[in-house]
Structure 1
């Protein structure tokens, strides 16, 4: 004889299944939370700052770098990357709290500003005696676009700020950009939310690069199109090594649909074309010039394997 489950029994089974599903979801969420890797940060020393300060934080001593409105914290960094700046405002011992603002400039232009409310920290103390005390830790994040950029951090008003800068580690590119010794100028291109810094070569003024081999240089090139150049173009790049014989590279290109000039809107940017340059052992100097083209300017950028940056002559 077949029996039919009662309504109460069915409700109990349904509740049990629901609890099991919820328990499984919670277990998965906890596992994902506990196993997700934390961001890895690498501290670095800025190029210029107002002074150094030893600070005791929870029993461990750290070096902080002081900056003000007149004496900024300055450094250069290669993007794309992310920076984390730990900041603590200096507070007189008889003042409970004080608001402060950090102004961030990139390549001489204000890029962002962040305001914080600083209160005396119960975990941090200056090693040397001072009538001031460090404020609670406040974090400032900076997203660095592609290319090499110079940054300055200034305190707005009369605030005095101690900081520790960090760069996000890991996921480093296998190749890094190289800056040349000289060029006819610098051009910044926009690609989505990134800024691409290139160096200009003309028929008379080359881009000059010094590199220590053995290595292989990746040479990225983009032709600059004016309003009369609407179709595909052919250009020739000349590369002279150590003032020797000039090697010629013939390249075809077309206007890019995704990259544009930041500062000279009347120009269009050619699609990315590249070639590899094998460098023998020792130091070498290369001159890159635009030998033949309807255009007057060629934008060039150089990359070498990260491991070859430390090659010695």
Structure 2
């Protein structure tokens, strides 16, 4: 896309550009359990705490850069999960961890400099260790990758899968919104996008929301509400599952797909840095005149 294009007034992505590389990237960290223990059902906040503890020890200035108070956060977390061994749960849904189990989580950075700084934390330390619930977990591997979006002609239907509980704050309500209404999803994503992707242009939130309300509809969904704890005695409700969106107008279709792809890096909704709002999206091809929808690889 031409960086000189003014898209504040709604100019859509230039399809002559093959792809858009998002600033930042995704780091996958694998750790090893050195003893038996139980972990909470949802691990996003304890992973965040362990990361900040390590970062603050090695590079205090970087910890300050990541924690920006009331500003939009430049990172997101995908919670810790077992990558090896039997995946056992207790009656209270706690994760049963046995000595020798490997666990994996992701930290997703929205700025290039932050990605480089976090990588240095791990490659610059001969034996990095994360302290989770006062137990040491040696880091056994660290991988990172850049994320890009291919600009092309997409079908008019897409599926968004909410893998961890998701919610949206609303000025109209005193309670969180527990449904992936397109206007909430894409207004949240464009606000994140505008903060960290200025070189690709911006769209004003009001213009995008108006267009989305007129042209993006919910065709089908399957959701359920879950309660998670990200701090002691502080439950948060969110929804998981999937929704299928239909896009009735091609004018900003590329932007809808770009923002949906970006959501895989940024997370969406509230408490992104604690592992909420992890999503995947899939374009859907129409089969049998729209009666059946299959995922497009």
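Tabulated data for the structure shown
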| item | result |
| --- | --- |
| Highest-scoring label, criterion being relative contact order in percent (Cα under 8 Å, 6 or more apart), among 1, 2 | 2 |
| Of the structures 1, 2, the one that 4.8 was derived from, the read-out being distance in nm of label points 7 Å out along Cα→Cβ at positions 55 and 239 | 1 |
| FRET efficiency 1/(1 + (r/R0)^6) of positions 119 and 191 (r between Cβ atoms, R0 = 35 Å, to 0.05) - structure with the largest value, from 1, 2 | 2 |
| Label whose coordinates, when helix-only ellipticity at 222 nm (-39500 (n - 2.57) for each DSSP H run of 4 or more, over all residues; to 500) is calculated, return -3500 (choices 1, 2) | 1 |
| For -0.57, -0.76 (log10 I(q)/I(0) by the Debye sum over Cα atoms at q = 0.08, 0.10 Å⁻¹, calculated) the corresponding structure among 1, 2 | 1 |
| Test item: FRET efficiency 1/(1 + (r/R0)^6) of positions 103 and 167 (r between Cβ atoms, R0 = 25 Å, to 0.05) calculated as 0.80, pick one of 1, 2 | 1 |
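Taken together, the values in this text are just the output of simple stated rules run on the coordinates, not laboratory data. Keep in mind the model is a prediction, meaning the values are calculated, not measured. Cβ atoms are built from the backbone, for glycine too; each structure is taken alone.
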